[in-house]
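S.K.: Down below are the structures I want you to see.
Derivation of every value follows stated rules applied to the coordinates shown; laboratory data play no part. None of the values given here were measured: they were computed from a predicted structure. Cβ atoms are built from the backbone, for glycine too; each structure is taken alone.
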Structure 1
Amino acid sequence: MLDSPQFTPPAMTNKEMRDQEFSLSEKKTPYVFSLKGQLLDQGRTDSVLAATDDLTIRLKVYASGGENELHAHPYEDHSFMILQGSAKFFGPEDEAIELGQWEGIMLPRGNLYKFFATSEEPLVMIRVGNPNHKKQPQPTRLNAEGKEMRGDSKENKSVEVIFRKDSFFGD
């Protein structure tokens, strides 16, 4: 029988996230996962919940006001689905849409976008992407000028993560 879903600690660096993704993609039998995530007072986290060679599922948590910078994933189609809070998504011409709980956005590969958390409560989203990073040429994330931009970089508005003590989504 399948094991009970377990809390997945967030990856704190790009390398850790990729290592988690690659490790999970080696599993060849069904497994379960939990959507539980620790809420934040500052910063953002990614928890790799499940992965195959062709698909990744991550839980993303952003503190209120958390954001990233305009970027594109040239080899990956991906989608965000909001479980808690709200976010304003922007395109390359500053066109914008605000999305809330139970809403989502599909981002076909190569499209520039950015977003920020607009709710007072932390933003919690599921991110589903295809394919896994191991099938993508490098770099997997580009800034508006077409240069590599790491997700955990200052250029991408990465700041120190401060966890909200004993506060979890999914409890």
Structure 2
Amino acid sequence: MKTTGIVRRLDELGRIVIPREYRRLYSINIGDPLEIVAMENGDIVISKVSSESDLVALGRSACESLSSEFGLTAAVSNLKNFVVGAGSGKGAIVNSEVSPELIKAIKDRRNGIVSALSYGFSYAAYAPIYGSSDVFGGIFLFGSAQPDEAKAASLKIAGKLIGDSLQKF
């Protein structure tokens, strides 16, 4: 383990402050889950808990089901990029950035329908993926016709189910 020269004292409530430089370097934000592990040699290791691989696995299953059921392109995003997709247009979407407007709507736990011309589709319906306290990303359906209520409701249900599965704390 590399020493950095930064020393922090434990306060009267048993808390320590993680230096701003480390929070920026490792993208640790307020509310992020951190795991604390006591090692056999007496070291204490604090690490950021990542649910990205779980999001991809659960998202893949949801995307395949939605795409198969509705004959549309489905995708799941984290709070930056589309991480998995299914359907004929997934190649144009996966690994591309989610627009800042959609990220804001997802973080605000809103669902809706928007123009998706920048992604190569006429419309996109979206819903947030969230648990009891965290927002993990969004789930989307892309197509040439505006999605109906059944499709929008399916997205909301899928987003909530994935979010509840990802919520660990």
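S.K.: Assuming 0.45 is FRET efficiency 1/(1 + (r/R0)^6) of positions 26 and 90 (r between Cβ atoms, R0 = 35 Å, to 0.05) as calculated from a single structure, say which of 1, 2 it is.
M.R.: Structure of origin is 1.
S.K.: Computing relative contact order in percent (Cα under 8 Å, 6 or more apart) gives 28 for which of 1, 2?
M.R.: 1
S.K.: Here log10 I(q)/I(0) by the Debye sum over Cα atoms at q = 0.17 Å⁻¹ has been calculated and equals -1.09, so which of 1, 2 was it run on?
M.R.: Traced to structure 1.
S.K.: Taking distance in nm of label points 7 Å out along Cα→Cβ at positions 18 and 34 as the criterion, which structure among 1, 2 has the greatest value?
M.R.: 1
S.K.: Work out which structure the value -10000 belongs to, where helix-only ellipticity at 222 nm (-39500 (n - 2.57) for each DSSP H run of 4 or more, over all residues; to 500) was derived from one of 1, 2.
M.R.: 2
S.K.: Starting from the value 16.4: which structure in 1, 2 was mean count of other Cβ atoms within 10 Å over residues 10-17 calculated from?
M.R.: 1
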